[in-house]
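Okay, got some structures for you below.
Rule-based calculations on the coordinates, nothing more; no lab input. Computed from a prediction, not measured in an experiment: that's the story for all the values here.
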Structure P
Amino acid sequence: MDTLKISNYEAQSFVHSLFLLIYQSSNDNLTKYNKTKHDH
């Protein structure tokens, strides 16, 4: 039972960090896109 809780917590934190990574990278892409748009 305890191991299930731990693995569930680990899965949640993994998904959370993955989401943050995707969110940050998409933000970076947006910033780059806006910069190139302003350059032209």
Structure Q
Amino acid sequence: MIKRAAEFVKNNKIGVIVSIFTLMIGVTALLIFARILAKI
């Protein structure tokens, strides 16, 4: 299972980077949204 995951990461580096990047953007957006709600 770990080997398969390692191969997946090796073959889809761009996909992994994009998914991590998307996750970071999502978390940042949530934090900004929470701050806006806190101000109201």
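Remarks
- Computing Rg/Rh (Cα atoms, Kirkwood Rh) across structures P, Q gives 1.32 for structure Q.
- Looking across P, Q, the calculation of helix-only ellipticity at 222 nm (-39500 (n - 2.57) for each DSSP H run of 4 or more, over all residues; to 500) that yields -31500 traces back to Q.
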